[in-house]
1. Suppose you compute helix-only ellipticity at 222 nm (-39500 (n - 2.57) for each DSSP H run of 4 or more, over all residues; to 500) for every structure in P, Q, R: which one lands on -23000?
2. One of P, Q, R was used to calculate mean count of other Cβ atoms within 10 Å over residues 26-33, giving 14.4; which?
3. Given 3.1 as the derived value for distance in nm of label points 7 Å out along Cα→Cβ at positions 130 and 146, which of the supplied structures P, Q, R does it correspond to?
4. Here Rg/Rh (Cα atoms, Kirkwood Rh) has been calculated and equals 0.98, so which of P, Q, R was it run on?
Structure P
Amino acid sequence: MTKLLETNRLILRRFTPADVDHLFALDNDPEVMRYLNGGEPVAREVVAHEILPAFIRASEGDDLLGYWAASEKATGGFAGWFSLKRHDDAPPSEVSLGYRFRRAAWGQGYATEGARYLITLAFARPDIQRVVASTYEDNAASRRVMEKLGMTHVRNFRLTPDDLANASFHTESQEVWAGDEVEYAVTKGNST
């Protein structure tokens, strides 16, 4: 049985191989991918054989960390995804929050609602003390979500080619999408 999490308006579940079309459609909307890879299309083979299997692997062995497919309760339709992950170069008490939503789901508060719930669950665990998130500096909508979550701006940084090679998105283009990023964080006891 697949574990489900629920918010007021969303159902969060683990990804399965049947989600390939959802991810393919999401990662091929140029507006969704604008701040991730410059809006370049992502091949279905890359989604099916690299991205989706990585999402599934990242979710094994932990009841919270990894990737969560988000569906609207009202319609059952795929809205997007969330992630909570540890990074090798971060302290073990820190996790990174990520999210990506279909354009039709933008502006409805889903990212804030789901992320707030996942942060609450993360801080219920004794091993997690800090949640961080990052986005391209010009992505005002994503920054607003982070601020609504009680996160504060920590730093600006530039992604390196190594960072991009290890990212959870791919592009068919040889051009590298690089830009200035911002990082936000919230610590246990300071979330909203």
Structure Q
Amino acid sequence: MSHTISTASKESGRQYHKVTTPFDRFIVMLSLRIGGEKAKEYERFIKFAVVGALGFLIDAGAVLVLQNTVLPPVNELGEALATNVALTQSIAFFLAVCSNFVWNRLWTYPDSRSQSAQRQLTQFVIVSAIGWVIRTIWIALSYEPFGRFSTSVLSQLSTDYAPALLDQHKIGTMVALFFGVIAVMFWNFLANRYWTYNDVD
């Protein structure tokens, strides 16, 4: 479980809230071991990746729920609904961004307080929106080929498996989402580190 503590900033003397988790000690030790003089940056990247993993769970979970309820990736005739795929992953992305901003502000960059939360949120959303555009284009172009490939592999592994077109598109969306999230994570970390949270040492 996490909890919030107040810490005084060395530079300004102002109080800021910092979330601590059971993982903190392990992350610090790992960062010191692999990072040397840049241990703090490694610590931030690891925390950013953990926050991103949580965001991915929210993201993927929302995609699964939406595709299996109100926004299926194909219609009754089996025709692909690219608009539904784009809308589904956009809603999921928004939910993940909200989680990521809160966790990054309170856990990854708790010492970044020279800018207001509103300004940081605006910058974080801009960075995330650029990542969203990249990711949306990637998923729209790749989910069908990934779906065909994935269901072909699954069919070869299990002769009893006969994938429906709906399954193919769902699996393809998840595979494309997985690769898209990894690529966009590096963009998000670098852009946020050197723009949104550029006031930390």
Structure R
Amino acid sequence: MALGCWMGDMPQVAWWREQSGSGGQFIEQTTHIVDLLRYTAGEVEEVYASYANRVVHEQYEGVSVADVGTVTLKLKGGAVANISNTCVLPAGVGEVGLSLYTDQGILSWSPDVLEVSLSGEKSSFRIEDNPYRTESEAFIHALRTGDTSGIRSDYGDALKTQWVTCAALESARTGKPVQINNL
């Protein structure tokens, strides 16, 4: 199973706060955790989402995005996952990551560290590179040279993640699970 999160504060740009401008936090930010989940654990088959507006609409004008949400995902290989997000935290407070739980132990990734917890031992691997810079450099390199070997998620793969995030939005809207293969 997997647990992921993108917990942070309200981005300080007006377009992000509008559902029609950003698509909401799961589509605009948490999509990266969906990418990572798909890359490490496989394709998503079904999603069920619940979103709410708890406090941000009281603090900012013109907010139409949900400020809390959680999405349960069934993967084609049989695993289940949950990814939650919020934008209600104070500036500078937050958490982003994905943890994979297996019969061998736990892999926990955050932008700064990968922790591996096995029976009786725990290892931490500090991530020195800025992952956002690394992905941008790989993209720019591909544009300049045509060499796409550094890109881990091409357009077709990104579209699959987009289907998952849009299915979550539809599920939150209807209150019902959404099959990915029905999109």
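Where a number appears in this text, it was derived from the coordinates with a stated rule and is not lab data. For clarity, every value in this text was computed on a predicted model and none was experimentally measured. Cβ atoms are built from the backbone, for glycine too; each structure is taken alone.
1. Details: P: -6500; Q: -23000; R: -9500.
Answer for the origin of the read-out: Q.
2. Values: P: 17.2; Q: 14.4; R: 21.5.
That value comes from structure Q.
3. Working: P: 1.4; Q: 2.2; R: 3.1.
Structure of origin is R.
4. On the way: P: 0.93; Q: 1.07; R: 0.98.
Of the structures listed, the value fits R.
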